[in-house]
Structure P
Amino acid sequence: MKIVIFGGSGFVGQGLVKRLSQEDLVIISRQSPQQANWLQSDLAKDTIWQESVQGADWVIDCIGILLPDKRRGQTYESASLEPAHRIIQFLATIPLAERPKFLFVSAKKVPWFLRGYWEAKLRVEAEMAQQIPETSLAVFPPLLYDGSRPSTMLQAAFLKILPAYRPLSRRAFCQEIFLILHGEKSYLTLRDY
């Protein structure tokens with residue numbers, strides 16, 4: 001199975017790359033280590049990634065930011081919405097019988113101060129449903145945590161006291177994605193679990 005992961009150098013993407021390392025992977029990110037299965041590409045500036053997507057079984061979108069960063073010029077529009085839009089628009093041009101399945105990492109529920117993050121996720125979900133409904137799927141993880149990123153452990157410890165925001169380990173999340181890619185059911189495909 002050929003799997004293309006967009007945003008493979010980010011927190012979620014790194015976990016997926018590790019869990020799916022036995023698959024035929026192509027990892028696409030703006031910054032990438034010089035490894036055989038990594039492709040450095042900026043979706044806003046080039047289209048070299050499109051060749052990798054053709055012939056894939058799955059395309060996973062892990063691109064995005066939790067919070068905007070004005071110093072780096074990162075907004076939800078530029079760092080989350082626009083990349084997803086470009087991927088979806090390209091997938092829509094591929095005939096249905098040849099189109100890879102698209103897996104979008106959305107969100108289950110977020111605190112009020114992440115409203116912009118939430119709205120960006122909902123906009124991508126709407127575009128998927130309109131442009132590629134037959135071949136798209138969203139997953140709805142809560143906040144993910146992992147010991148490799150201590151700040152997530154602190155956030156998880158705080159959120160564990162709030163049942164509505166119960167966090168999930170990145171490892172458990174990646175296992176659920178593995179199951180989905182192999183045709184199994186996962187609770188993460190339901191927003192209300």
Structure Q
Amino acid sequence: MYRGRVTLVDAKLELRARMRAERARLAVELPDAGRQAARRLPIDRLPAFAAFAGYHALGSEMDPSALIRRLAATGAMFALPIGLSRDGPLAFLAWRAEDVSAPDIFGVPSPPPSAAPLSPDLVIVPVLAFDRRGGRLGQGGGTYDRTLANLRAARGVFVLGLAYAGQEIDRVPGEAHDQRLDAILTEREFIEAGA
């Protein structure tokens with residue numbers, strides 16, 4: 001049977017399927033990984049930040065709540081992303097513990113539309129796979145790539161991938177639009193991309 005040439009898109013589809021299964025396995029085996037990762041973060045190695053953004057963990061994504069609490073303890077303002085359109089970038093709105101979340105266009109719990117917009121200096125992003133050069137494989141919709149490209153075009157932003165150590169691969173296949181991570185935090189270590 002003739003299969004033709006494997007494209008980068010095909011390779012990424014296969015890698016996504018494999019890494020989703022691996023991440024699901026790791027989430028079961030390492031239920032405390034998010035807290036372990038938060039303890040490993042060397043805050044003094046981050047650039048100064050007045051506002052930061054996290055994410056609401058879905059499925060087997062590593063839970064960022066312990067990391068969010070640790071960063072919020074610095075006095076920085078906290079935001080969560082909200083999807084306003086399927087093919088646009090995410091917006092960031094301030095989040096307070098007393099806020100009642102509402103699903104965004106993707107069905108992800110998000111701040112109420114009345115929340116104040118924030119422009120984060122630091123963004124924590126979920127990861128399917130990563131490499132030590134800062135390559136990140138996401139879900140495939142390009143939402144974070146569009147978002148990070150917009151933030152980087154407007155001003156500097158530090159992007160921290162949060163992942164299980166077992167999600168590391170030798171090299172993430174990349175395309176021109178893919179946005180790189182500045183650092184990766186796992187339950188085992190803090191990795192400065194390219195270092």
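Descriptive notes on the structure:
- Structure (P, Q) behind the derived value -10000 of helix-only ellipticity at 222 nm (-39500 (n - 2.57) for each DSSP H run of 4 or more, over all residues; to 500): P
- A value of 58, 35, 32 for Cα extents along the principal axes in Å, calculated from one of P, Q, originates in structure Q.
- Cα Rg over 2.2 N^0.38 Å, for residues 84-139 alone - structure with the largest value, from P, Q: Q
- Structure from which 23 was derived, relative contact order in percent (Cα under 8 Å, 6 or more apart), options P, Q: Q
- Comparing distance in nm of label points 7 Å out along Cα→Cβ at positions 100 and 132 across structures P, Q, the highest value is found for Q.
- Ranked by distance in nm of label points 7 Å out along Cα→Cβ at positions 108 and 156, structures P, Q are topped by Q, which has the highest value.
Just so you know, all these numbers are worked out from the coordinates, no wet-lab data involved. Source: prediction; values computed, not measured. Cβ atoms are built from the backbone, for glycine too; each structure is taken alone.
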